[in-house]
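Bear in mind that the values in this text are calculations on the coordinates, not laboratory data. Just so we're clear, the structure is a prediction, and the values are computed from it rather than from any experiment. Cβ atoms are built from the backbone, for glycine too; each structure is taken alone.
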Structure I
């Protein structure tokens, strides 16, 4: 019996710690790996069946079902409303500040044929390398920075305005592009909060979520909203609600799978921290991850239209 409790506790401890993620960066770190907890309890269930351990089989089966239900909305088919008119293709590319695979990135952008691109980890070197795109994407706002928190937006769609706002203690830039698509207004918000590697960064990321929550609510009164970027958080974290509560933002992964975007080169550690959230008058025509471009993130590809 002690062995049963040990194996259950081995999976339950990090799962329950993740539910306390609102209180510390350490607990928050355990919240992101729900798919791994699901696989752990399912494997434990199979082993318990093989060994005819009824208590462990029932306990692990119940936990497997609970976790499966919490993840199922990402995989179950959803009703797809019809869309009218042309579609808008948006890319969110975390370049990775140390990535030197410039040609692969430029080839990928050429093949993907985006209308709007949000670049993250946009450094002075990347700014220089991506000058070749400016004839195709004349509507540009660039905030190149050394390190990991430069950002830029490139658009071939005429924009009404592009602004930059700084959030959190670290003055992390976020870009806001207002444009008309098919005669209707859309606001695209590209953002990249700091990773919660300690409690100061944890509070800064959460404060940025709170600020963006208010910004989205205000913007959604006048236009449809797309919020996109590397949020350094999965939707399983209780802190994700700080961003989404009351905004009516829809997770574009629903019905398309978790789409784990990081880490691109470590197959055993993958979580979905790159997000695209949209307001409900937009139709998600397609949402997927792009190919490996030398970054630690896979690019995010979003195609939307109006209902």
Structure II
């Protein structure tokens, strides 16, 4: 078969090199923080683009490099090394002397967990400048990490994509339908059909997509009025507490208001969300340190509740 270059990604190359060096797709999956089927998929895609096989694979045996695979290993390592050097050189060459870390983060997570850490980050890492970006769509997030458009992703999503690089699930996030107590009592008594409610949902970013609205359908609720979204989850809660609508909010946000009698849950249970963190394969080392601080802050806040 004729070789075809130019269609593969750095992520596929990184996966191939890791599998070749470990001698195991399972070990490569563990090191990269992705599933073993994702490793196989990346390597198969790379093989299709190149036009030849990189591994001899037989069930029950360890995959071994083909002659073309051994040749490609040297090229792939050189390409990855060049890419890392170019990124490092670009970082060093910034006129302001700062190392820019592109952090894509959901609005709720940003306000609740990143803001309290900003002073510490800038105090302990004065060379780092955070570029805060919205979370990309679920379809675009893998490519954005792979291509270096973002270095670090931290957000809440409906169903975690397990093939992201260096992904970690930080915990399940129960959610529920909530309204002002008087409104919730009328709903539960059958005096106020849920379809008549005005729903305003927090905008958790494009990666969550229409997942929250889909929860309404799964709960058997099809609002007659268009569902609105608002970026600030605290403002959504304030509107709901004032009786101006109903919403779907995280338990971690609403628990104090429910305990104080300002909000009340109603309706059937909903699917939980998940908080995830994922790091780009070629992200600067500082991104790993910022990830560590964020994960620690999330764990600390969870243990204090």
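Structure notes:
- Test item: helix-only ellipticity at 222 nm (-39500 (n - 2.57) for each DSSP H run of 4 or more, over all residues; to 500) calculated as -10000, pick one of I, II: I
- Structure responsible for 0.15, with FRET efficiency 1/(1 + (r/R0)^6) of positions 125 and 285 (r between Cβ atoms, R0 = 25 Å, to 0.05) calculated and labels I, II on offer: I
- When Rg/Rh (Cα atoms, Kirkwood Rh) is computed for each of I, II, the largest belongs to: II
- Origin of the derived value 0.30 (FRET efficiency 1/(1 + (r/R0)^6) of positions 61 and 181 (r between Cβ atoms, R0 = 41 Å, to 0.05); candidates I, II): I
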